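Each structure below is given as C-alpha cells.
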Structure I
Amino acid sequence: MKKILLLLSFCCAVTSGWAAEILSPAEEAAKRWKQYQPAFDAFAEQDRVTPFAPGGIVFVGSSIFRQWTTVPEQMAPLPVLNRAFGGSRTGDQLARFDQVVTPYAPKVIVYYCGSNDLKAGAVAEDPAAIFARFRAFSERVQATLPQTRIIFVSSTRSPDRVGRWEQVDHYNALARAYCAATPHRFFVDINPALVDASGHPRLDLYKEDKLHFHPPSYVEFARVIRPVLEQVWAEVSRSAK
C-alpha cells in the first residue's frame, strides 16, 4: 500500500511540474523577453561606449550570427554592427525590433534566424509559420525604413538537424521566393559552402554540438555573404547621391 501511495505521490508531483511549465503565449513572451535582457543591457553599454552611426549595416539573428564575433573586421571597411542574440527565434526578432533595428536606422540588414524555430519542440513547426514571422519583420522594416535592404541568409542544414532538413529546405525556399519577388530583398544560400564534394556537411567546420561553427569557419560565411553585401551597399550608396 505504501508503495502505491508513493507512486501516486510521485506521479502527482511530476504532473504538477509539467503543468507548471505550460505557459500562455503572453507568459512565454514575457519569459523570453526576460531571458534576453542581459544581452540587450550589454548592447546598450556598447552603444554608450562606442556609438554606431545610423545608416550602416546591422547583422541580426540568432547564435549563428552572435558567435560571428569577427564580422566587423571581415566586412571592413563596410560599416557593420552585430546585434544578433543567441537562442533567439523569428518571433524574438519581431519583439526586439525596436532594440536591434530602430536605434541604428540601418541601410542594410543581414538576417539569419529560423534555425531555433525549426529545432524547437518534439515536432517541427510548420516552416510556413516561421517564414510568416520573417515576412512580418520584413514588412515592419518596409513600413519604418522603406529604403532599407534586407539580405536573408539561408538557414543551415546542420548535422544535428538531419531529420529536419526537409523543413529547413522548405523554409529557405519560401524565403528565396519572397526575396525574388520583393524589392530590396535578397537571398543568400550559405549551404553550398558548408558541404563537401559529395554534398555531405563538412564536419570540420562545426563544433561538437554539430550546430554551431568553429570561429575559423566564418571565413566561409564571409566568402559567400561579402560579395552580395558589397553589391547591395554600392546600390544603397548610389541611390543616396
Structure II
Amino acid sequence: MSKRKIIIRGLVLFILSSLVITCIFLAFWQIDRGKQKDELYNSFKKNMASKPKLISVLPDSYLNFQKIQINGIYSSDKQFLLDNKVYKRKAGYDVLTPMIVNDRVILVNRGWVDNNNRLALPKIDISEPYASVIGYVYNYEKGYVLDSDEINNEWPVLIQQVDIKKMTKSLGREIMPYILVMSTKQRHSFEIRELYKKNDKLKHYMYSGQWFIFSIIGIYLIYILTRRQDYE
C-alpha cells in the first residue's frame, strides 16, 4: 500500500472514529434530556394536583411549579406582552401584569391573547385592581434573541423574552425573580396555556436511538476499512 493511501485511510478512520464518539455522546445526552423532561412533567402534574398555599409574604426564590395563592393589587397601567407564544396554532402574546403583594412586586402571567392585528396591541385593561390569584411559580430561562430586545417606555411593553433585570428597570420597581402563572380560568385571566400537556421523554429517547444507530453504522464502516487494510 502506498504512503498516500495509508494517510488517506488513517484520516478517514480518524474522522469516522470522531463521528462515532460524537454520536454516542449525543445519544446519552438525549437520554439525560429525556430523564429531565420526565422529571419536569411529573413534578408539574404532581403540583397541579395539590392545593395552593396562601402566601402573604413573597419569598426571595421559589422552585418551579409550586402552587400558591396570593392577594394583591394589579399595577395595570404598566404591563408586558411576551411575544411569539403559540396557542391552538395561532401566534399571540402572554400577558404579564405586575401585582403588588405587601409592597413586593411579582409578575402574574394572566394567559394568552391573540395578535391578529399586529398594528394594534390587544386590550388587556383591568377593571378592578384588587384580586386573588391562584397559579404556579415558574422561573423563566433567559433565551437568545437576534436583536438587543431593548425595552421602551410605551405601555404595554412588547418583549421577546423574560429579562427580570430589564423589566425591573423599565417598571421602576424591583420584581421578584419568578413569575406566577395562572393555572386555571379565573378573574382577569385570558386563555390558559398548559405548560406541559404531554411528556416529551419518548421523543428524546427516539433521538437517542437514532444517534446509537448512526454510531453503529460508523463502527461497521471502521470494521470494513480495517478488514480491507488487513487483506491489502
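Every number here is computed from the coordinates shown, using simple stated rules; none is lab data. A quick note: this is a predicted structure, and the numbers were derived from the prediction, not measured. Cβ atoms are built from the backbone, for glycine too; each structure is taken alone.
Between I, II, which one scores greatest on relative contact order in percent (Cα under 8 Å, 6 or more apart)? Each step should come with its number before you reach the end.
Numbers: I: 16; II: 28.
Biggest value here belongs to II.
Which structure, out of I, II, was helix-only ellipticity at 222 nm (-39500 (n - 2.57) for each DSSP H run of 4 or more, over all residues; to 500) derived from, given a value of -13000?
Details: I: -16500; II: -13000.
The read-out was computed on structure II.
Taking mean count of other Cβ atoms within 10 Å over residues 70-77 as the quantity of interest, name the structure among I, II where it is greatest. Before the final figure, lay out the partial values.
Details: I: 14.5; II: 17.4.
When mean count of other Cβ atoms within 10 Å over residues 70-77 is computed for each of I, II, structure II gives the biggest number.
On FRET efficiency 1/(1 + (r/R0)^6) of positions 30 and 134 (r between Cβ atoms, R0 = 35 Å, to 0.05), which of the structures labelled I, II is highest? Please list the in-between numbers first.
Numbers: I: 0.95; II: 0.45.
Max of FRET efficiency 1/(1 + (r/R0)^6) of positions 30 and 134 (r between Cβ atoms, R0 = 35 Å, to 0.05): I.
Here Cα Rg over 2.2 N^0.38 Å was calculated and came to 1.14; which of the structures I, II was it taken from? Mind dumping the intermediate values first?
Details: I: 1.14; II: 1.46.
Attributed to the structure labelled I.
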